[in-house]
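Okay, got some structures for you below.
Only the coordinates and a few stated rules stand behind these numbers; no lab work does. Remember, it's a predicted structure, so these values are computed and weren't measured experimentally. Cβ atoms are built from the backbone, for glycine too; each structure is taken alone.
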Structure I
Amino acid sequence: MSTAAHSARGVPPMPERNPKALRAAIAQYAPQLLVDFDRHWRRDIADAYDLAPVPAFMARWWGEYALARDPRNEATVHRLEDEAGQEPDYARAKALIEEAGRIRRTVAQVNPGQ
């Protein structure tokens with residue numbers, strides 16, 4: 001999806017793929033995520049002597065921000081997850097969770113500027 005398409009829908013583009021740019025985007029467009037982002041950063045990355053956890057950290061928060069920046073996708077995922085939690089039929093609950101996961105994976109594939 002192009003940046004113009006995102007802008008037309010009011011969805012901000014993805015930042016550069018680095019922790020500083022991602023944090024700035026979260027602070028500006030999805031501040032509800034900021035406390036958890038900072039807590040996770042301080043706990044797992046800030047004082048680490050090994051940078052091995054950074055790719056996993058970025059993958060998680062890239063996906064969280066990609067979802068949170070688009071209220072429609074975020075609402076859909078949360079609705080699916082809520083419905084799954086209330087669904088007595090295992091197969092139906094599983095299908096709802098799988099659909100929520102598919103959306104999460106799809107939005108996490110966006111590139112900087114998209």
Structure II
Amino acid sequence: MATHNDLGQKGEAMAKAHMEATGYEIMDENWVFGKAEIDLIAYKAGVIIFTEVKTRTGNAFGEPEDFVDARKQRLLVEAADEYIYLMNHQGEVRFDIISILFDRNNNHTLKHIEDAFWPSAY
């Protein structure tokens with residue numbers, strides 16, 4: 001497996017542990033619809049949270065969260081729409097990003113950005 005895939009899986013495991021430790025219930029991981037994959041789908045206080053995890057080993061080209069561009073957001077929203085339909089969820093939804101940045105010494109910074117973007121569909 002490629003190193004970047006290992007890094008991504010490590011980041012997703014860290015993000016899941018962070019969410020569980022802060023009171024979120026993880027409903028699904030790596031949920032796929034069409035061309036989109038939602039890394040983590042969580043539930044807390046009546047809200048479904050669709051979470052994109054971005055893990056990087058440097059920020060020379062931008063912060064990890066900067067890589068959730070408009071195209072990626074559209075794909076996430078399409079997948080979220082299908083998930084909401086399948087779950088018959090009538091409550092609120094939210095789109096979060098968890099950004100994990102590693103330095104050269106393998107230390108990391110985890111940033112949980114709630115309401116990272118708000119699609120016009122909602």
Structure III
Amino acid sequence: MQNYKDLLVWQKAHRFTLKMYAVVSAFPKEETYNLTSQIKRSASSIGSNIAEGCGRFTSKNLASFLQIALGSTHELEYQLLLSKDLKFIDEELFIELEKEVGEIKAMLISLIKKVRLAP
């Protein structure tokens with residue numbers, strides 16, 4: 001359908017994924033196969049599903065993959081809250097990351113609506 005790298009939401013999601021990899025590198029080592037791994041998977045799932053959806057031939061398929069990406073943002077949002085409550089990240093960083101996830105969510109919702117209305 002189109003090059004996913006041209007989508008602003010993919011660009012933002014990709015930058016955010018890179019940021020999340022840096023953030024979790026400071027998490028306790030015993031979380032490597034637990035929360036750290038889950039956060040990496042959720043974050044990378046956003047961009048991955050946008051990319052996969054763009055490789056599909058129909059708007060309906062693209063919308064489905066964008067919806068999966070949106071689900072991953074919700075999952076990541078919870079994982080950030082859990083990270084804050086476990087004191088792996090401080091309140092200031094949590095607020096910053098939560099804001100960025102919210103922006104990605106809003107962009108995805110807007111794109112999903114646009115794609116669903118497309119002929």
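Annotations for the structure displayed:
- Given -10500 for helix-only ellipticity at 222 nm (-39500 (n - 2.57) for each DSSP H run of 4 or more, over all residues; to 500), calculated: source structure among I, II, III: II
- With relative contact order in percent (Cα under 8 Å, 6 or more apart) derived as 23, matching label from I, II, III: II
- Which of I, II, III yields 2, 12, 19, 20, 17, 13, 10, 5, 1, 0 [P(r) over Cα pairs in 5 Å bins from 0, in percent, calculated]: I
- Looking at distance in nm of label points 7 Å out along Cα→Cβ at positions 13 and 101 for structures I, II, III, the greatest value goes to I.
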